[in-house]
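Quick note: the coordinates plus some simple rules give every number you see, no bench work behind them. Quantities reported herein were computed from a predicted structural model and do not represent experimental measurements. Cβ atoms are built from the backbone, for glycine too; each structure is taken alone.
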Structure 1
Amino acid sequence: MSLRTARPFERPSLPALPSAADLRANLVAGMVAGIIALPLSIALAVAVGVPPVAGLYTAVFAGAAAAIFGGSRYNITGPTAALVPLLSHVVLVHGPGALPMVGLMAGVILLAMGALRFGRLVRYMPGTVIVGFTAGIALSIAFGQLNAFLGVTGTDPALEHFHERTLDTIRHLSTVGLTTPLVGLVSLAILVAWPRVDRRLPAPLVAVVAVTAATWALGIDTPTVASKYGDLPREFPRPSLGFFDAGLIIDLLQPAIAVAILGGVESLLSAVVADGMAGQRIRHDPDRELRGQGIANLVSPLFGGIPATAAIARTAASIRAGATSRLAGVFHSVTVLVLTLALGPLAGHIPMATLAAVLLITAWKIAEVPEVARIIRRAPREDVLVLVATILITLFFDLTYAIGFGVFASTILLIRRLVSVPAAAAMLPDANGRIAQVSDELGALIKSRPDIDFFTAQGLLSFHSAASFEYQLQGDAHRPLILRMKDVHHIDTTGLLTLEGIIEHRKRHGGRIILTAIQPEVRPVLERFGIIDLLGPENVFEHTKCAIQSIDHPELPHPERGHGAHDAPGLAAAS
C-alpha cells in the first residue's frame with residue numbers, strides 16, 4: 001500500500017447518547033416489563049421448587065447482563081415457563097441446590113454455542129413454526145391467568161399440562177366469588193380504554209397503579225402478591241460461588257445441555273419475534289445473543305438466581321410499551337430490583353387479578369390473532385396444518401416438541417414441494433410460438449433444429465430431484481441432446497451420479513449429449529467428479545448457439561467436411 005492511499009488510524013466512534021425521548025420511552029417500557037416480571041418471576045420460581053426470591057434475582061441480574069451483552073435490542077430475560085419442566089426435574093432428582101450448577105454449566109455451553117456461530121441456524125426456522133410457537137405460548141399464558149383473574153381457589157398447583165390445568169379450573173369454578181372477577185374486569189377495561197385516552201402513559205402501568213390504589217384504599221378483599229407469595233425480600237444479595245460442586249458436573253451435564261439448547265432457541269425465537277414486532281431494519285445478532293445469554297446464566301447463579309432465557313411475553317410487552325433499545329432491558333431489571341428492595345410492602349398490594357388482566361392483554365397482542373386468522377384462511381393447507389399442530393403441541397405437550405415437530409414437518413413439506421417441481425423441462429414453444437427464458441434469436445434457432453432434443457435443467461440437482469431429472473431426460477438415446485445448465489446453482493453427489501448415468505446411457509446408444517451455460521460455481525464440481533472428462537471438451541459449450549452449430553444438420557453436410565457425396569447421412573446424424 002502506498003503512503004498516498006494509507007489512512008490515519010481512527011478510533012471507533014462511540015454510540016450516540018440516547019436522547020431524552022429515548023430514555024423516557026425505554027424507562028416506561030422497562031417499568032412495564034418489570035411490573036409484569038415481578039409476579040411471574042415469583043410464580044415461576046415457586047413452580048420450579050425454589051424460594052420466590054430466586055426468581056426475582058434471576059430477573060434482576062440475568063436480565064441486566066443479557067440486555068447489556070446480548071445481541072437483541074429488545075429481549076427481556078428472566079425465568080421462563082419454558083424451562084420449568086427441566087428445572088423442576090433437576091430439583092426433584094438433585095435438590096434445589098443443584099440449580100445454580102445447572103445455570104453455570106448452561107452458561108458455559110451457551111458461550112460455546114455463540115463462539116461456534118450456532119445462532120445462525122435459527123434463520124432456517126420456518127415462519128409458520130415461529131407464528132405457531134408464539135400463538136401457543138400466548139394461549140398458554142392466557143389460560144394460565146384464568147385462576148388469578150377469576151379468583152378460582154382449590155386448584156392443584158402441581159399440574160403441569162394445559163388440559164389438566166384447564167379441567168382443574170373448570171371443576172373449581174364454583175369457588176369463584178364476585179370481588180376478584182370485578183377487580184379483573186375493571187383492570188381489563190382500563191387496559192382496553194386507556195390507549196384511546198392517552199398513549200403517553202402505558203395502559204398496564206396505569207391499570208396497576210389505579211386498581212392497586214383503589215383496592216387498598218377501599219379495603220377490597222382480593223388476592224394480592226403479598227397474600228399469595230408472602231412479603232418480598234428487602235436486602236441486596238452478595239455474590240457467592242458456594243454452590244459450586246465439581247462432583248455434580250457429570251450428573252448435571254445432560255440437563256445443562258438441554259437447558260442451554262432450549263434457552264438458546266427460545267431466546268433467538270424471542271429475538272426474531274421482537275424484530276418483527278419492532279419493524280426496524282436493524283436485526284439482532286444471533287451469535288452475540290447466545291453469548292449474552294451465556295453471560296446472563298453465569299451471573300445469575302452467583303446472586304442466587306436460576307437459569308434464565310429471553311421471555312417472549314415480557315419482550316413483547318416492552319416493545320408494545322415503546323422500547324427502542326437495550327436500555328429497556330436494563331430498566332426492567334432496575335424496576336424489579338427497586339420493587340423488591342425498596343417498595344416490597346407496596347408491591348405486595350398489587351391485586352393478582354390486575355396482573356392477570358395485564359397478561360391477558362399481552363397474550364392477545366403477542367398472539368397476533370389477526371395474522372394467525374389470515375394465515376389459516378389464505379395459506380396453503382400444508383402450512384395451516386403445521387401452524388395448528390405447532391400451537392396444539394405447544395399447549396398440550398411442550399414447546400421443545402413443538403419446535404422439533406414444526407421444523408421436521410416444514411422440512412418434509414419443503415422436500416415434497418421441491419420434488420413436485422420438474423428438474424428438467426423440454427425447451428418447446430408456447431402458444432405464442434416463444435420459448436421461455438431464451439432470446440428470440442436463440443428461440444428461432446432451436447425451432448429450426450427439430451432433430452435435436454433441447455432441455456433446460458432447473459433448480460437444484462439433488463437427491464430430491466434426481467429421479468425426476470432422469471425421467472425427464474428419458475427419450476430417444478440416439479438423438480443429440482443439448483442440456484442447458486444456466487439455472488442450476490447446486491448439484492450434490494446424487495445429482496452427479498444421475499447425470500453420469502444419463503451420459504453413459506446416451507454414449508452406449510450412440511447419442512451425443514452437450515452441456516451449455518454451466519454456472520461458475522457448478523463447473524468445478526463437475527470437473528472434480530469427472531463429468532467434464534466423461535463428456536469430452538467438445539461437448540461443453542458456454543453458449544447454446546455454439547452447441548447447436550457443432551451438430552451436423554441431418555440434411556446438410558458439416559462445412560468442414562465439404563460436400564462430397566460419399567458422406568453417409570447416418571454417420572452425419574449421429575456425430
Structure 2
Amino acid sequence: MLQDIRDKSQGIIVKVIIGVVIVTFALFGVEALVQSFTSTDTVAEVDGKEISRMQLLQSAETQRRQLISMMGGQIDPAMLEENALQRRALDELIQRTVMMNQAEQLNLGVSDAQVDAYLLQAEQFQTDGQFDQNKYLNFIRSLGFTPLAFKERIKQDVLIQQTRNALAGSEFVLPSQVENIVALQNQKRSYDFIRYSLADQTEQVTVEDDALQAYYDEHQANFVTPEQVKIDYVVVSAADLQDQVEVSDAELNDAYQARVASFQGEEREAAHILVDTSSRSDDEAQARIAEIKAKLDDGASFADLAAEYSDDLGSKESGGDLGFISRGIMVEPFENTLFAMEPGTVEEVKTEFGYHLVELKSVSETEAPSLADMRDELMSDLVAQKAKDTLLGAHETITDLAYASDDLSAIAKEYGLAVLTSDYFGRDGGTDDITSAPAVIAAAYSPTVLEDGHNSDLIELSDEQVVVIHKNDHKAEAKQTFEEAKDAITSIVVQEKALEELNQLAKQALETGAGDWTSVSSAERGQDEVTSLAFGLPHPIDGKASTGVETAANGDVVAIRLTEVSLGDQTVDDAQRDIYENYLSQTLASMTLRAQQNLLKNSAEIVRN
C-alpha cells in the first residue's frame with residue numbers, strides 16, 4: 001500500500017496540490033491553511049459574527065495547557081475532559097466576541113505598535129531586563145499559538161481591557177460604606193450552644209437488613225462500579241537517549257570556561273554595625289555613628305558595640321557577624337567598600353538601609369578547580385542537557401510513529417523500550433506516576449483512544465519524559481448488586497438515622513431549654529467553628545433569642561441560642577481604612593463588570609450550532 005501511495009504521489013495533480021500548500025505556508029503560515037479548510041465550520045454566531053470550529057479547538061487546547069501548567073498533578077482530570085474543555089472554551093469565546101463587539105461599537109482601537117510595546121515591556125518575556133525572543137516564542141508555543149495569532153489575541157485583550165478599566169474606574173467608595181464594613185467586622189455575639197457528636201450517635205444506631213434493602217431498591221442508580229480503563233504505554237525519557245549523545249572536547253571546554261567564569265575565588269569575612277535612618281533623622285544617625293567610632297577608638301570591642309548599638313536584628317546578637325561574603329551578595333556601596341578594605345580595618349559606608357560600620361576580619365582566596373577535577377561533573381551535566389534537547393527534537397518523530405501505527409510497537413522498537421501495561425483505573429486516575437497524571441487520564445478517556453482505539457498524541461509528563469498510550473481494555477460502568485453495595489449502604493443509612501436523631505435532640509433542647517448548655521460571651525467573628533455558625537443566625541428581636549440547628553464540618557449537630565449582638569467599633573486608622581476601601585472598590589468593580597458582561601450577553605443574539 002505504501003508503494004502505491006508513493007507511485008500516485010508522482011502525479012501532476014498531487015504536485016499542484018503540494019505546490020498550493022507550500023505557497024500558503026510561505027505566505028500565511030499553517031494557521032491560515034488550516035482555517036481555509038474549516039472557515040465554513042461555524043460553531044456559534046454572536047450578533048452575526050461567526051466563531052469557527054478551529055477557534056474553538058485552539059481555545060480548548062490553550063485552556064488545557066494552561067490548566068496543566070497552573071495546577072500540575074493537583075488538577076481534577078474531569079477538567080481536562082474534551083467535552084468539558086470545549087464547553088468552557090465556547091463560553092469564553094462567546095463572551096470575548098460580545099466584548100469585542102462592544103469595543104468596536106465604541107470605536108476603540110489599538111495599534112500594532114502598542115501591542116509590540118506591551119510585549120517588549122512584559123516581565124515574563126524578559127531576561128536581565130531585556131526582551132528575550134526565545135522566552136517569548138517558547139511561551140506562545142506552550143499555549144499553542146503562532147506569533148501572529150498570539151499578537152492578535154493580545155490586541156483583543158487590550159481592547160477588552162479598555163472598556164473594563166473605564167467601567168471599573170468609575171466605581172467609588174463612600175466613607176459610610178467603610179464604616180459599615182468595619183462595624184460588621186468588629187461585631188461581637190453572645191450565645192449558648194449544645195454540640196451533639198455524630199460519631200458517638202452512629203455507634204448507638206442499628207438498622208435492619210430490610211431497611212438496607214429498601215434503601216438499595218430506591219437508590220440503585222447511585223450504586224455502580226465506576227468505569228475503568230487499562231492502558232498500554234511507552235515512556236520515552238531523556239535518560240533513554242543519553243547513549244545517543246556525544247560531547248566534543250570543545251563543548252566540554254566551553255562548559256568549563258563558563259563554570260570558571262562564575263567561580264568566586266575570593267570571600268571576605270565581615271561584621272557590621274547598622275544604624276538605620278528609617279526611625280531617626282540623618283543627623284541623629286551620624287551622631288550615633290560618631291559615638292560608636294569614639295568607643296572603638298577607646299578600645300571597645302566591635303562585637304560588644306554591635307550587640308549594643310546595631311539595628312540589624314539578624315546579626316547584632318552575634319556581634320554583627322556576617323560570615324564570609326562573595327561578590328554579588330550585598331548591595332553595591334557595601335560591597336565596594338568591603339572589597340577595597342584591608343583585613344583588621346573598619347570603614348563607614350551609607351546604603352539604602354542606613355549607615356554601616358564595616359569590619360573586615362579576614363580574606364579567603366581559593367583557586368578554581370581544574371578541568372580534570374570537574375570533568376565528570378561537567379560531562380554529566382552536558383550529557384543530561386543534550387539528552388533533553390534530543391528528546392525535544394524527537395517529539396515530532398514520536399508523534400509521527402504514534403499517528404502512523406495501530407499499536408505502540410513501532411515506538412518501542414525505535415527507542416529500544418518495553419511496552420508497559422497499567423492496572424485498571426477510573427476517571428479519577430490510578431496510583432502510579434503515569435496513570436495519576438491528569439494529561440494521561442484525559443487522553444485515556446478521550447474518544448480517540450477509548451472509542452476509536454488509536455494511539456494517543458505525545459503527552460509531555462515533564463521536559464525529561466514523554467509518553468504515548470493505547471487502550472488495552474475498558475470496563476463500562478456497571479450496577480452493583482445489593483451484596484456488593486451493602487457496606488456502603490449501611491454507612492449511609494446509619495449516618496442518616498443518626499443525624500435525624502441528633503436533629504430531634506437539638507430541636508427538643510431549643511424548645512424545652514433542657515440540656516448541658518455552654519455559654520459564650522462577646523465572641524468575635526471567626527473565633528471558632530461554632531462562633532461562625534452563630535454569626536449566620538439573624539439578630540434577636542425584642543430580647544427574644546434567635547435559635548438554629550446547624551451542622552458542623554464533621555457532621556456534628558449544634559443547637560444554638562443567639563442571645564445578644566454587640567455593634568462593633570466603627571473607628572479605624574488611616575492604613576486600615578485604605579485596606580477596606582481597596583477591598584470594597586475591587587469588590588464593587590468586580591460586581592459591576594460581571595453585571596455588564598451579563599447584560600451584554602443577554603442583549604446579544606447568540607446562536608450555537
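A few comments on the model shown:
- Each of 1, 2 could give FRET efficiency 1/(1 + (r/R0)^6) of positions 63 and 319 (r between Cβ atoms, R0 = 25 Å, to 0.05), but the derived value 0.00 comes from 2.
- Entry that produces 5.0 once distance in nm of label points 7 Å out along Cα→Cβ at positions 119 and 279 is calculated, selected from 1, 2: 2
- Across the set 1, 2, mean count of other Cβ atoms within 10 Å over residues 143-150 reaches its highest value in structure 1.
- Of the structures 1, 2, the one that -16500 was derived from, the read-out being helix-only ellipticity at 222 nm (-39500 (n - 2.57) for each DSSP H run of 4 or more, over all residues; to 500): 2
- Looking across 1, 2, the calculation of semi-axes √(5λ) of the Cα gyration tensor in Å that yields 51, 49, 32 traces back to 2.
- Once relative contact order in percent (Cα under 8 Å, 6 or more apart) is evaluated on every structure in 1, 2, the highest one turns out to be 2.
- Ranking 1, 2 by FRET efficiency 1/(1 + (r/R0)^6) of positions 127 and 191 (r between Cβ atoms, R0 = 30 Å, to 0.05), the structure that comes out highest: 1
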